[in-house]
Every structure is written in C-alpha cells, then in structure tokens.
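S.K.: Scrolling down, you'll hit the structures one after another.
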Structure 1
Amino acid sequence: MPRSRGAVPRNDRKKKIFKAAKGYFGGRKNLWRIAKDAVERGRETAYIDRKKKKRNFRSLWITRINAAAREHGLTYSRFMNGLMRAGIEVDRKVLADLAIKNPEAFVALADQAKASLAKAS
C-alpha cells in the first residue's frame with residue numbers, strides 16, 4: 001500500500017489561516033509562519049477583549065450612576081445601599097440608562113434611596 005501524503009489537508013489548513021489573515025499588512029497576510037502567528041495572536045486578543053468589554057461597560061455604568069446620584073446629594077455607594085435597603089433590584093445597566101434617558105424616574109429612585117437611608121439611621 002502506498003504511503004499517504006498530507007498535501008490536501010495541509011493546503012486546507014493554510015487556506016483557512018490565509019483567509020483569516022486577509023486584510024493584514026505586508027507578510028502578515030501571505031507568509032505562512034508570520035500569518036499563522038498573527039492570526040493566533042489576533043484570536044487571543046479577541047478572546048481577552050471580549051472579557052474586557054464587559055468590565056468596561058460596567059465601569060461606564062457605574063460612572064454614569066455616580067454622576068447622576070451626586071446631582072441629588074448622594075454618592076454612588078450610598079445610592080446603591082439605599083436602593084438595596086428599599087428592596088429595589090435594578091441592575092446597573094438599567095440605572096445608567098434611566099439616569100440619561102429618563103431623569104424623572106431616576107429622581108424617584110434617588111428619593112426612595114434617601115428615604116430608606118434616613119429610616120435605617
């Protein structure tokens with residue numbers, strides 16, 4: 001039986017990498033070893049940055065809530081503590097959206113937070 005050769009699978013693997021490297025500059029798009037390394041690194045950073053994106057958005061929401069809470073005489077931590085004591089469970093994404101798009105609703109939440117903090121102390 002003749003030996004098998006890996007030409008076709010190897011070409012398929014290369015084709016997949018070169019397709020992923022399309023649009024890269026210089027040898028990163030058409031030299032095998034450099035393209036392979038560039039694609040691997042790109043996939044690693046894409047994975048890492050998908051996790052970072054979640055952190056960055058949470059940080060943005062907290063900043064927006066803090067700014068809106070300070071307009072009503074509360075810090076972020078006191079505002080969140082007041083909401084927790086009042087039994088209001090609204091996530092940070094929604095709170096930040098309310099602070100920007102619906103300030104009246106945010107004022108109502110801030111008043112409830114203040115009231116529950118006053119009652120607790």
Structure 2
Amino acid sequence: MRLLCADDEPDIRTILELALGLDPGIEAELFDSGAALLERARRGGADAVLLDAMMPGMDGAETCRRLKADPATAYLPVVFLTARAQRDEVDGLLRTGAIACLAKPFDPMTLAAELRAVLPR
C-alpha cells in the first residue's frame with residue numbers, strides 16, 4: 001500500500017516513517033504540508049492518505065476537502081491524526097470526507113495496524 005502522509009512537525013514525520021516502516025506492506029511518502037501532499041497525490045499511484053489535522057497554512061481539513069473535490073484524488077481514503085479528540089472536532093473532520101481519525105499521541109508500535117483496521121481492504 002502506498003500511503004501519502006502530511007505532518008508539519010519534522011519529529012512526527014520521523015516517527016511516522018519509522019512506525020509505518022515496521023509494516024513491510026506499507027510504503028509511506030512523507031510531506032511537510034498539505035499543499036505538497038496535494039501536488040503529489042494528483043500524480044496518482046497512492047492508495048490512502050494520512051493527514052495531521054493541525055498544520056500551518058493549509059490545515060488537514062482543507063487538504064482533505066481539496067482531495068475530495070478533485071476527481072483525480074477523490075477516491076483516496078483519508079485518515080486524520082489529531083490531538084484534538086473531542087467528539088465535535090472529530091465529527092467536523094469526518095464531514096470533510098475522511099473515513100477515520102486516529103489520536104495523537106499514537107503508539108508507533110501499533111500505528112500501522114490501527115491504520116489498516118480503518119482503511120478499506
């Protein structure tokens with residue numbers, strides 16, 4: 001599975017790379033912004049997207065809305081990583097077209113399994 005991931009924090013990107021690298025079936029490409037992820041997603045070949053909800057500039061919610069509005073990327077399932085886990089905040093993220101929200105901080109040892117559990121087969 002080719003997974004596109006965006007998070008503005010370099011340390012989180014490093015942890016994501018290591019955590020997702022524990023699953024030999026996941027090939028993760030990491031980006032520091034929603035804009036960079038959108039540009040890459042439009043080229044095709046991705047299977048899913050993992051987005052940080054809170055990023056400067058274009059946040060995760062806007063990134064998801066743009067992915068879903070573009071016929072070239074609308075098919076991609078989107079999962080959010082967020083430290084804001086209140087029900088209304090999660091509901092707002094899901095209304096952008098995402099299929100799930102996973103909580104930050106996350107356990108690097110189980111992240112890939114948690115992600116696979118929410119992604120369609």
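S.K.: Given -11000 as the derived value for helix-only ellipticity at 222 nm (-39500 (n - 2.57) for each DSSP H run of 4 or more, over all residues; to 500), which of the supplied structures 1, 2 does it correspond to?
M.R.: It must be structure 2, since only it matches.
S.K.: If you don't mind, another one. Determine which structure produced the value 2, 10, 14, 12, 8, 6, 5, 6, 6, 7, 7, 6, 4, 3, 2, 1, 0, 0 for P(r) over Cα pairs in 5 Å bins from 0, in percent, calculated from the coordinates; the candidates are 1, 2.
M.R.: The read-out was computed on structure 1.
S.K.: Right, here's the next one. Out of 1, 2, which structure matches 25 when relative contact order in percent (Cα under 8 Å, 6 or more apart) is calculated?
M.R.: For relative contact order in percent (Cα under 8 Å, 6 or more apart), the value 25 is produced by structure 2.
S.K.: Tell me which of 1, 2 gives 1.2 when you compute distance in nm of label points 7 Å out along Cα→Cβ at positions 53 and 93.
M.R.: Attributed to the structure labelled 1.
Here, each number is a calculation from the coordinates, and none is a lab measurement. In this text the structure is predicted, and so the values were computed from the model without any measurement. Cβ atoms are built from the backbone, for glycine too; each structure is taken alone.
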